[in-house]
Structure I
């Protein structure tokens, strides 16, 4: 049986969204947003804030294991932070060699390291020395910075450093999130290493999932933005027919209630609109709701509009 995994998505798959997506179901495990490591050992509260699932045996309320991702370029401090993280008994530890964000790249993190296979090896090896065998240890990379000429070298360096598995996003840093994802290039990496490879990138539908498997040669696939655009996608991949917008409405309500509890009113609307922008790819109702809410900034006004749209019951929400 193929594994379906939830990708780490900075600014998209926060703890609330992970709670919603894993409650809808279909995931074997996932990875939380990255923890940025610089020249210090982070306090315990940083790990717990980024991955509150650590309070719950490293699982979401629905029981889906969530691994913790570290991002940084210094082997010593990456290892020191891994040593502290291990004390929280995470479901797994992952290293980010894929983030294409300009700020991260400028500070020599994420995909910026894909031109230095030796450094990848040193980071993975240093972290591996602090991660006991019973805790899964993975890394996530892109094909490269501007091209994929070093993709195999990077993957082999990560394997030699001691990673158990490797997730490969089928694009370069320069590609960003522009389609297509080059799944066949993932197959080239897969053929060059012995550890399992997990494919990632541009999987929006069941058909995409099957094509990704065929072209990458990978049984296991990690879902990113496609998971937010169709929260039922993992279950569709597994052969279920879970329904459509009407069945999704209660989860939109759960999400909005959570946003109102956790996010300042002036920022709350943006979180909902962000999700609706992805949902509208598959659901015309989400497009209509997005257009209705688009000009509205006040959270209280959005509360009322969602009640009128039948999304929310007329319950008092956080101020």
Structure II
């Protein structure tokens, strides 16, 4: 199983839409919905997870699990109940966000300093949502260090989490490489629920090595998938021809159309350039495109640039059945 990671400010619903059209992703997790003491209106959930309007799935039919982040069990439970009524593919709880503003208020990775609080939060959410609604969690190895990693993972399982994603770095590590995949086996061996490995998976070779080192069959892809939209497709069937720049061009155009439909003109160029900045890690053509557009802030010039691109056949929306059969 391959999951698409939640990444605030990057992997929003527009990019989830594009990346799941390529194929290979089995499930997505949304960016976190922050809960800070109030019961959020339905529109707050729909803003972060508009897929809730379409059965909790992306355009390509990939299910999306909605992620909540907070530290108050009662408030999280109330919001989880409202969210569950909107029909997500499940509810995920964030215990890994390293942002200082979040950690100062006791949320995200800060909770990894108190395993008992982790268990209480998950248990409250589990009780608040229907029995058939999956509840999962995502954690880092720890806050300052990884000394409580297994204890935290057991607390999440004991609270009722049905699946655990482990980002193989501490909060102190931030996003600096490497990811410590070798620390995941102790967690996996202590638990009886599925454990998903996450962190520094940029290539098919990385995925293979992560599986060998962590012992996890299931992986979560983040920046590697943004940089190479065909990564999950290639991991799902090693040896398959890589996705080329020509196949990405229709996705870039479709992404721009969605961005234009949702954002004010002054914010549109930044979103496209953000994705191109990641794509240039994998595609020389993206390097050239980023260099050409880096200082362009007029959406009309972006439109003209996209219109001037060649028009290959539209990239297919590949079904998960086709991926697994391939």
Taking distance in nm of label points 7 Å out along Cα→Cβ at positions 40 and 64 as the quantity of interest, name the structure among I, II where it is greatest. I
From the coordinates of one of I, II, FRET efficiency 1/(1 + (r/R0)^6) of positions 72 and 200 (r between Cβ atoms, R0 = 30 Å, to 0.05) came out at 0.90; that one is structure I
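Using mean count of other Cβ atoms within 10 Å over residues 88-95 for the comparison, can you identify which of I, II gives the largest number?
Values: I: 21.5; II: 25.2.
When mean count of other Cβ atoms within 10 Å over residues 88-95 is computed for each of I, II, structure II gives the biggest number.
Where a number appears in this text, it was derived from the coordinates with a stated rule and is not lab data. Since the model is a prediction, treat every value here as computed from it, not as a measurement. Cβ atoms are built from the backbone, for glycine too; each structure is taken alone.
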